[in-house]
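Bear in mind that the values in this text are calculations on the coordinates, not laboratory data. Since the model is a prediction, treat every value here as computed from it, not as a measurement. Cβ atoms are built from the backbone, for glycine too; each structure is taken alone.
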Structure P
Amino acid sequence: MDSGFKVSPLRLNHGLGQLHSWNLVEIENRAQRLADQALKIWQQPDLSEGAIAGYRAKFIERDGFDWSMTHTILAAIPAGNWTSYHQLAEAVGTAAQALGNHMTSCGACSNPHRVLTWDGRVAESFRWSSSEEKRHPSEILMTEGIRFDDKHADKTQQLLLEDLLSLVGELEE
């Protein structure tokens, strides 16, 4: 297009050709205008909490990965021990990032505070799946007997791959 956005046939681009600058303020203004237009076109449904929970469960299940072993291992990690995202992901056959994402959104994951980064720190992106829990994971871990040195959990209290599999009877002799 020779004239750029000034004569764009797309309604979505309406008004862009009249802008003198394209910066953060203009981008945020446009985003808000588009969001307002979208809400006028597509009304937000009025759904019960139960219906929303059902949709969330279906969304979580869509990835096709069976998280049941994750839930079993997490439930079996005893107080006074911790593991890493990498070790747990290795045990259940997925990637550490996928595991972390799952744990953040899954109410069935017990003891998520017992899963730390490779070097024994609480992940910066750690989130409880329930908004009711307000305590910091390290606070709970310390009450369970985990020792910390400069925000790093004691490595002697870490459960490795073999330990995790042994907890649930999956270690091949």
Structure Q
Amino acid sequence: METLLKEIGVSDIIYNIPAKSGDFEGSWNHFWHPKQTVSLSVNGVNLGFMGKIHPTLAQNFQLKNDLYLAVLNVELISKYAKSLKHFVPICPYPAVVEDLTLEFPPKSYLSPVIEEIYKASILIRNVEVLDRYQNSITLRISYQDEKRNLEGEVVQKIRNNILQILKTKFNCSLKE
């Protein structure tokens, strides 16, 4: 429940265990287990309850397993929701993916290398490590443009730029 409320932007939730059965709102007093139920509130406003149903009620319905429920006031929750998820459409143009095996000096750190690769072009969507053997590291680099298909020449220019930056800053080279 906490994750769901956070996902829709409801924060500062307070979970209270009602002190006595009369603390439940309306005609719900008989429904909830007195020690295994919490009320959810924000800024003193009760958003609902969640917990185990009362043992007597479970027995009346001949339930063999414990039953947990949540009763939430959706209208109130929507008032406290702060952020909406934004839809990001899938790019209609395919990514160009290539693997580069690079040779580095011993004891080179990889994080700064990946950061520099991302900085090389806004068309670089993803960089991941595929393999590492001794001083060689294989990286998978994905390039993608949201407005058009990428041609080989464009990718080649970006790759050459990446290799030049890495050679200058990290003294690494493309493994042949």
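Out of P, Q, which one gives 1.23 for Rg/Rh (Cα atoms, Kirkwood Rh), for residues 35-90 alone as computed from the coordinates?
P
Suppose you compute helix-only ellipticity at 222 nm (-39500 (n - 2.57) for each DSSP H run of 4 or more, over all residues; to 500) for every structure in P, Q: which one lands on -12500?
Corresponding structure: P.
Comparing structures P, Q by relative contact order in percent (Cα under 8 Å, 6 or more apart), which one has the largest value?
Max of relative contact order in percent (Cα under 8 Å, 6 or more apart): P.
One of P, Q was used to calculate P(r) over Cα pairs in 10 Å bins from 0, in percent, giving 8, 27, 22, 15, 16, 9, 3, 0; which?
Working through the options, I get structure P.
Given 7.5 as the derived value for mean count of other Cβ atoms within 10 Å over residues 43-50, which of the supplied structures P, Q does it correspond to? Kindly include the intermediate steps, with their values, before the conclusion.
Details: P: 7.5; Q: 14.9.
The structure behind it is P.
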